[in-house]
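Peer 1: Read through the structures below before going on.
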Structure I
Amino acid sequence: MAEIESTDILIIGSGPAGISTALHLAQMDENFARRMMVVDKAVHPREKLCGGGVTQPGLKILDGLGLSIPVPKVPIRELRFQVDDMVFAVRDEPVFTVIRRDEFDHWLVREAEARGISVRQGEAVTAIHPEADGVTVTTEQRTVRAKIVVIADGSKSACRRMLGWESPRKHPPVARLLEVLTPETPDEPLFAQGVAVFDFSAQLAGVQGYVWDFPSLKDGRPVMNRGVFDSRARPERPRIRLKEILAQALAQRGRDLSAVPLKGHPIQWFDGKLPLSRPRVLLAGDAAGVDPFVGEGISFALRYGKIAAETIAAACARNDFSLADYGRCVRGDSLLGTLPLRVQLARWLYRLQAPWAIRVAWRLLPWSVRILSWIRPEAISFSPRISRIK
């Protein structure tokens, strides 16, 4: 029988949430680096479907870790919200930054390893058993005994399913997205000007979301990251054929969907009824749930890591591994605490079906953002300098 390895903290998942947890722990106390282990079934760099937007809160979290994104990136100076002929622009320097997740996540993993954190890749978890005095985790290559386990293995979290840790809702809150990359030239207007578009015209066709166009870089070459996001905030309504919606949107932009690889992915959005922790185990990142309004995930994942690290450090200091405070800390956080508000916003906006109601709601958007930025400035990831484009 193989020897059982021991560690204080086992982090399952080496994406932004898991690595953020590890980096924050190591920053608090460098001794944590040798007291933890990260495992992931993937091997970096690995492809990850994502628009790749890192908003200002995410950039601030990285800055707090002493990190500045070195991988190819595109600063977005203008964000356009569009519904047919209504277009509103948000401008900032930057509103957010677009990266490719395979490059971004690989960089974070290398930063963790540079700090002495063990990251074991290509090693899927096959079983997880919490007990009163620890958690036993079996991977394809080893058995590990840990005091605390962080589950950060994404929206489809296999570990969450192994534990039977699912939402009590009849319709679990899971969004859908499809994504393509279209090769472009540097003089393509949106790319050259640093403009990203959220086109909510698809809502008029029944999509509970939008079509996006983000300038990006793939292997250093200009591309547009384009896709459709369907929040399913109203799961009782019929599923729309997203492929047809995306094909129509690309045709309007002079692009052919059949000419580029199409990929899809689910997103677990924040569910207030899903407990975020159990004794010795907590959820972070997409496994815990992210923003259902526009599907923003990276900045929230990085923030989950910070809160998880603070909770773990306090638990180790007190020798109390109930982790009972974690959910309260998440909900009380200046960024993560906006998730319930974003859930309500998504449910309100995406319940609208009549074209006239959708148009009225979007005419009120600038005022709503300004009021929200005044009441809860932490809920807005950008400076609300909004103007109507004629």
Structure II
Amino acid sequence: MASAGDRVLLVENDPKISDLIARQTLIPVGYSVDVVVDAASAIKQAFLTPPDLIIANLNLPGLSTKDLLVALAAQGVNTPLMVIANKGQEQEIIQAFRLGAADYLLWPARDAEVLSVVERVLGGVHEAHDRQRLDLKLSEVNHELQRKVRELTAIINIGKAVVSIPDQRILFQKIVDGALQVSTANIVWLLIRDDASKQFLLMAQRGLPEVWAKRINMPLDDGISGLVALSGETLSISSEPLLKFRVANLGRSACAVPVKIQREVIGMLVAVRKDAHPFEKMEQTLLEAISDYVSVSLVNARLFRALNSSAQTSVEKEKRQNALLESVRNSVAEELKSAAYPIELLLAGKAGNLTDIQRQALQSARAALQRLARAAEKTTPPVPITLKKK
């Protein structure tokens, strides 16, 4: 059956044949039919506005239908061509097929035969178009799946980097590279707020011109990060509205995502495209996910510094306690020696004779002092605990 918009170009110089095919057969069932009388006119019209089907008589004057087939192929017109031939022209029909003809119709023919051949040829055309559309759709779906896989892989790699790379300089660069991949941007940079100066410093970048890139570890004013720092919300801007900001020197579309710890903005992830195509919602969501990884890495770094500081404080405290204990032990040992000396003098009779009770009391005191001395010698400070750097 005829499809809406099906156009047929009829190349026929016999008015009777043209009338039967066009006016009596094809037009009544919904086909649009243009009629030309020679191959030269058919070549010109087919090149300017290619029809869905060409019907051409093998017995045209001047340029033949075989010449028409060759000319159409040379011009890259792939419209199917059906030939009309008289009985006894089988050899010429075969030659036409070799040159690319799609079907044929032996004349004289009835309108039902004409319609049957036309519908058969156009049915094949429609199937070919459907296959092309399906192939295109499958290609688009495959391309989209590949893009999703790349995005997911980039996000996973960033997550692994956050938990495995202690060097923040290397980690920030991997995060920027991942953001560049998932956003299909041309330029990406990361700003982190300095705790002392409260300014946002350029920590990592990819694609910035040299005059901007040399500001690593220095404040960078791109014109839009300040707005994001105030609002705490993602800002996507493109085309004319972007021109009022300094970042317009780098591209025509930008997306700035805040890096937050709780509700506090402590950094910005900025992506820029050179063309004016705005960042889609999904791309913004992916950049926000990456900014969350930046937040996690900064929190981890703060916790590690706090833990390390606490551990260092504990070590210092333990050292002071050990030093105090050593000092007390030495003092006790000296005092015990001092206390034992006069007892030894008394026991040796240097101060006169002793009664049995006095001697026994002094011997007990001397034994007690000796036990204290031995106990003091055994009391040694514990081995200090030191932290191993990872």
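Here, each number is a calculation from the coordinates, and none is a lab measurement. Model, not experiment: these values are computed from the prediction. Cβ atoms are built from the backbone, for glycine too; each structure is taken alone.
Peer 1: Looking at mean count of other Cβ atoms within 10 Å over residues 62-69, point out which structure of I, II has the largest value.
Peer 2: Details: I: 13.5; II: 19.0.
That would be structure II.
Peer 1: Can you say which of I, II returns 26, 23, 10 when Cα extents along the principal axes in Å, for residues 6-53 alone is computed?
Peer 2: II
Peer 1: For structures I, II, calculate FRET efficiency 1/(1 + (r/R0)^6) of positions 118 and 342 (r between Cβ atoms, R0 = 41 Å, to 0.05) and state which one comes out highest. Let's see the in-between values first.
Peer 2: On the way: I: 0.70; II: 0.00.
Largest one: structure I.
Peer 1: In terms of FRET efficiency 1/(1 + (r/R0)^6) of positions 102 and 142 (r between Cβ atoms, R0 = 35 Å, to 0.05), which of structures I, II is highest?
Peer 2: With respect to FRET efficiency 1/(1 + (r/R0)^6) of positions 102 and 142 (r between Cβ atoms, R0 = 35 Å, to 0.05), the highest-scoring structure among I, II is I.
Peer 1: I've got another one for you. Say we calculate mean projected area of the Cα convex hull in nm² for every structure; which of I, II gives the highest result?
Peer 2: Structure II comes out on top.
Peer 1: Comparing relative contact order in percent (Cα under 8 Å, 6 or more apart) across I, II, which structure shows the greatest value?
Peer 2: The maximum falls on structure I.
Peer 1: One of I, II was used to compute helix-only ellipticity at 222 nm (-39500 (n - 2.57) for each DSSP H run of 4 or more, over all residues; to 500), and the answer was -18000. Which one was it?
Peer 2: II
Peer 1: Have a look at I, II and say which one yields 2.5 for distance in nm of label points 7 Å out along Cα→Cβ at positions 182 and 262, as calculated.
Peer 2: Traced to structure II.
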